[in-house]
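Quick note: the coordinates plus some simple rules give every number you see, no bench work behind them. All of these numbers come straight from a predicted model, not from anything done at the bench. Cβ atoms are built from the backbone, for glycine too; each structure is taken alone.
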Structure P
Amino acid sequence: MPVIGITHCRKLEDYRQSVLHVGGDVRILEPSAGVQAALAGIDGLLLTGGDDVAPGRYGEAPHPAIVEVEPERDEFELKLVAEARARDLPIFGICRGVQVLNVAYGGTLVQDIPSQVPGALTHSLDVPPNEPYSLAHEVWLDKDTLLAKLMGERLSDTDACEVNSRHHQAVKQVAPGLVVSATAPDGVVEAIEDPAVRFCLGVQWHPENFWRTGEFRPLFEGFLEAAQRPR
């Protein structure tokens with residue numbers, strides 16, 4: 001059974017259940033553990049959602065919309081990605097996780113979609129805590145990507161699907177080595193991946209919220225399958 005390291009966040013349970021329901025074991029990674037200790041015995045790294053990545057991490061001054069950052073978490077997770085890449089560990093980033101992934105590879109972020117993306121859709125959907133799966137908008141998938149391959153059965157004859165959304169930041173300059181695998185109709189990047197490694201995928205929505213109904217189960221299945229393959 002592959003062991004998936006999940007970065008600590010305020011809403012862990014859906015991430016845990018998403019991994020457990022596709023046959024993985026879970027270890028929660030705390031910044032206090034240190035990078036080497038956190039990754040010891042880990043077969044895959046799951047980067048979770050949370051607060052904004054500090055703009056200084058990608059060489060920008062903070063926008064007025066930046067209200068909460070977690071410097072210790074930024075430091076820990078950026079180092080986790082670097083070490084996971086060095087070990088060729090599968091990486092799956094979700095919401096903040098896709099942003100951490102892009103910054104760790106050398107990319108930048110849109111700090112505030114409403115004020116920096118003209119004509120933007122509503123990406124920060126205000127929903128009750130018991131309705132995290134409320135759909136916000138479509139995403140369009142590039143057919144020649146890992147994401148499209150994993151979602152192929154659900155997509156059938158289309159290249160779009162509906163997703164939930166709770167973010168005000170997004171990938172801006174895509175980092176070297178990464179490719180865009182999905183966008184929203186307003187052009188906001190919704191998924192990136194590294195085609196040169198076993199598995200490295202980041203999505204801007206929250207597929208973990210659907211563990212009971214399975215709409216995005218193939219993403220976790222693909223992640224776990226990669227975590228079980230020999231390096």
Structure Q
Amino acid sequence: MEIALIGYGKMGKSIEEAALQKGHSICLAINSKNVRDLTKRNLAKADVAIEFTTPENAVTNILKCFEAGIPVVCGTTGWLNNFDTVKETCTRVKGSFLYASNFSLGVNIFFELNKKLVRLMSKQNYNIIIEETHHTQKKDAPSGTAITIAEMLLKELPQKKKWVNNKSENKEELSIISKRIDPAAGIHAVKYHSEVDDIEVIHTAHNRQGFATGAVLAAEYVKDKKGIFTMKDVIGI
């Protein structure tokens with residue numbers, strides 16, 4: 001499989017390593033120095049694109065992939081206010097798109113675990129807080145993964161109306177606490193607190209390998225498909 005890497009920083013290079021280990025090839029690698037090479041002609045050489053850039057550039061990059069007629073896997077977070085545009089365009093051109101706030105297989109299992117746990121806890125007297133810790137180079141806060149967790153939990157917590165990125169005493173708000181500490185690759189914790197006990201579910205990434213491997217699996221999944229997908233489709237959960 002020929003892969004176009006849109007975003008060739010630390011994450012992009014980790015994806016390259018994971019892809020090469022699985023016998024794939026990198027036909028295009030785009031960074032801030034060769035953005036002009038992100039053309040329809042160059043993209044058409046790829047079987048699939050994997051996009052890890054910045055919130056400001058993600059949508060433009062995704063739409064270029066649709067224009068070139070290739071499936072695109074996106075891991076950039078912080079741009080979802082434009083998700084409807086991407087979704088509508090993908091449907092109109094009969095493209096293929098997979099977005100995930102986190103490609104780690106472990107994190108996606110972590111999502112499902114918390115979904116089941118919060119259903120058990122929702123009627124109990126527990127306060128819930130989400131904490132996320134990343135390296136200082138991460139530009140968005142809260143992390144896309146933390147937002148995914150929060151929005152998932154809100155669906156099961158009718159007493160909570162919204163999430164906020166600070167510690168809140170308002171019972172209608174779900175708190176997300178963001179920390180930026182080097183060299184953390186990514187730690188996410190969901191804490192259920194009561195006067196009598198605490199329950200914590202924590203996922204700790206030791207490096208980028210889990211994200212990179214998951215992104216390559218996602219690319220393999222969407223290669224010959226049409227439509228809009230998530231990591232739940234890839235994992236089969």
helix-only ellipticity at 222 nm (-39500 (n - 2.57) for each DSSP H run of 4 or more, over all residues; to 500) gets -10500 when computed on, of labels P, Q, structure Q
Here distance in nm of label points 7 Å out along Cα→Cβ at positions 147 and 195 was calculated and came to 1.4; which of the structures P, Q was it taken from? P
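By the measure distance in nm of label points 7 Å out along Cα→Cβ at positions 171 and 187, tell me the structure among P, Q with the highest figure. Before the final figure, lay out each step's value.
Values: P: 1.7; Q: 3.1.
Top value of distance in nm of label points 7 Å out along Cα→Cβ at positions 171 and 187, among P, Q, belongs to structure Q.
Any idea which of P, Q comes out highest on mean count of other Cβ atoms within 10 Å over residues 35-42?
On the way: P: 15.9; Q: 12.8.
The maximum falls on structure P.
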If P(r) over Cα pairs in 10 Å bins from 0, in percent is calculated from each of P, Q, which structure is the one that comes out at 8, 36, 40, 15, 1? P
